[in-house]
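Given below, in the form of structure tokens, are the structures.
Read-outs: derived from the displayed coordinates by stated rules, not from any lab. From a predicted model like this one, the values you see are computed outputs, not experimental measurements. Cβ atoms are built from the backbone, for glycine too; each structure is taken alone.
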Structure P
Amino acid sequence: MEANFEYPILYTFRRCPYAMRARFAIRSSKIKVEVREIKLQEKPSEFLKSSPKGTVPVLITKSGQVLEESLDIINWALNINDPDKWLGKGKLQDREIKNLLDELEIKFKTNLDKYKYPSRFSEIDSHFNRDQNLCFLEKLNSYLKNNKSLNCEHLTFLDYAVFPFIRQFRNVDQEWFDKLNFSLLNNWLNQIIDSEDFSSIMKKFKKWEPNDLPIYTNFE
């Protein structure tokens, strides 16, 4: 395994929501990484040697430590540098934040996959799974009644950890989504979509090949 290199290595896939949330945090922390864009249908052997489970994002620190979960990468980056106070205390307790992220992962993401990719599952009603997520959307909308973010007056790691999945959900049928009575949630989505943060982390990089010259970036 590679180790003791100049910058941490980030394996990523541009459209993956987990990879998006990691890139958001790296941009906020201003940490420079070597970015390696991969195709999930053509996973390079170097990537699989570092992380046999084969999912993105994967970050390899300069010492060779491998971080395979997006939330671990977020915490790694922000604990090094958190200039935008993404880890600052807000109105939600740590337990509430954890519960919200668990619900996103266990319930919302499961329903999202069945809604977005119904052909991958047998005998399902994708609209049933779509509607199962309305309670979660309503919860987020209620959090936004007093703030422009989910936890305080400014956007924090929680917003950027949740956003990619809500965006993905909306993109399945944006016309239907926009007719829901979640105007605050729509405003929240649009403020991130229209931001420089989002356009920067969605910049396209060529597919990484082992003999390529390194591409260094902090997504600014």
Structure Q
Amino acid sequence: MPNIAIVAGGNCDLSLYKDILRGAYLIGADRGALYLAENGYQVDIAVGDFDSVSESEMEKIYKASGDIDRLSEDKDETDLEHALKRAFLIPGTIHILGATGTRLDQTLSAINLLKLCYEHNRAAYIYDKNNRIRLIEGHAVIKKDRYRYVSLIPYGDIMVNVSLRGFKYSGEHITLERKTSLGISNEIVADEAEINCRGYLFVFESED
């Protein structure tokens, strides 16, 4: 089953994600389609209102894309959300690149869209230069790799009960609350760590 890579218009150095992009079904969301085109990738579908690209840049997108889904600027969802809905029509794990940047509102909105992926029973990850983000519920295992720190932040419920194994700070029946910073900057000390929770958690894995 192939990967699906969605490239959005935020901060994104595609050279960091060659393993993800190789052989993946590629969706460019707005300016993300331009990033793909300028880096020599064939875009399976470009999605967006493309209000952030010039006419000459749009021509590059047309030449590099197998399909264009051009949206109205007057719409009720972001280009990334629309790109995700196209991704849901294709089997595979969803990898989202370029979803973070200088617009904190757009970044927060993108992270919250992981719940939409969960509701469609799709494994999905957001990446930037230093972080990998996912949404979990129930049970998850994280293997120790280049991401040194792990932070857990409740989604939805004000409080989430968590049990942790294999972390520097492990324990049973820990209460994480959205209003506190408990759960930030833990570390994996075993070959793999285990999370059991009652409720939804954002898992932020970070290099720094």
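What to note about this one:
- Taking relative contact order in percent (Cα under 8 Å, 6 or more apart) as the criterion, the top structure among P, Q is P, with the largest value.
- Distance in nm of label points 7 Å out along Cα→Cβ at positions 28 and 180 - highest-scoring structure of P, Q: Q
- Structure responsible for 50, 43, 30, with Cα extents along the principal axes in Å calculated and labels P, Q on offer: P
- Read-out helix-only ellipticity at 222 nm (-39500 (n - 2.57) for each DSSP H run of 4 or more, over all residues; to 500), computed value -13500, structure in P, Q: P
- Computed 3.3 for distance in nm of label points 7 Å out along Cα→Cβ at positions 36 and 92 - originating structure among P, Q: P
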